[in-house]
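Below: a set of structures, written as structure tokens.
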Structure I
Amino acid sequence: MHYARLSSSPRLQRALKALREAKGEISTYELIAKARVAAVNSVISELRANGAKITCRQHCKDGQRRFFYTLISEPKDPNAKA
């Protein structure tokens, strides 16, 4: 997979900032709204490829699946701007 570098991707920087500010879990919907991103699963995958440790929890309610993400540790990219 090709992925963007955190240091040069405003999209990934916004997503990391939203995860950081959540101070715990953030839903897919909240991440889309706060970071102005789409394809949250891809954004999370790219952040992980940059060294971030992020957990994902799935919750089913009324037959619908909802996903919640938690930033466990920051990427170790010295050039990161987030």
Structure II
Amino acid sequence: MSMRTTIRLDDPLLREAKREASRSGMTLTAMIEEALRERLARTASLAEPRPRVRLKTFQGRGLCAGVDLDDSAALLDLMNETP
């Protein structure tokens, strides 16, 4: 069953939506329905409780001197050095 409703859209948004619907061979209604379904599915998946993740931890002395975790290139160089 479908119902008629009226929505107000910003003019540029409506023009862009009509162009995209035409380009993809859809009606504007079908495109709006698809977008709403996708948004509602995303929202529903965020509301579902996610399983708790337990991270393994290891004791140690922390980072080696000179290691900068924000410098991925230097970190890669350090990891590729042979002992």
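When P(r) over Cα pairs in 5 Å bins from 0, in percent is computed across structures I, II, the figure 3, 16, 29, 27, 15, 6, 3, 1, 0 traces back to I. Set I, II, criterion mean count of other Cβ atoms within 10 Å over residues 13-20: the highest-scoring structure is I.
Taking helix-only ellipticity at 222 nm (-39500 (n - 2.57) for each DSSP H run of 4 or more, over all residues; to 500) from the coordinates of each of I, II, which one would give -16500? Working shown, then result.
Values: I: -11000; II: -16500.
Source structure for this number: II.
State the single structure among I, II that was used to calculate distance in nm of label points 7 Å out along Cα→Cβ at positions 5 and 29, giving 1.4. Value 1.4 for distance in nm of label points 7 Å out along Cα→Cβ at positions 5 and 29 corresponds to II out of I, II. One of I, II was used to compute mean count of other Cβ atoms within 10 Å over residues 21-28, and the answer was 11.6. Which one was it? The correct label is II.
A short reminder: the numbers here are calculations on the coordinates, not readings from a lab. Bear in mind the structure is a predicted one, so any value in this text is a computation, not a measurement. Cβ atoms are built from the backbone, for glycine too; each structure is taken alone.
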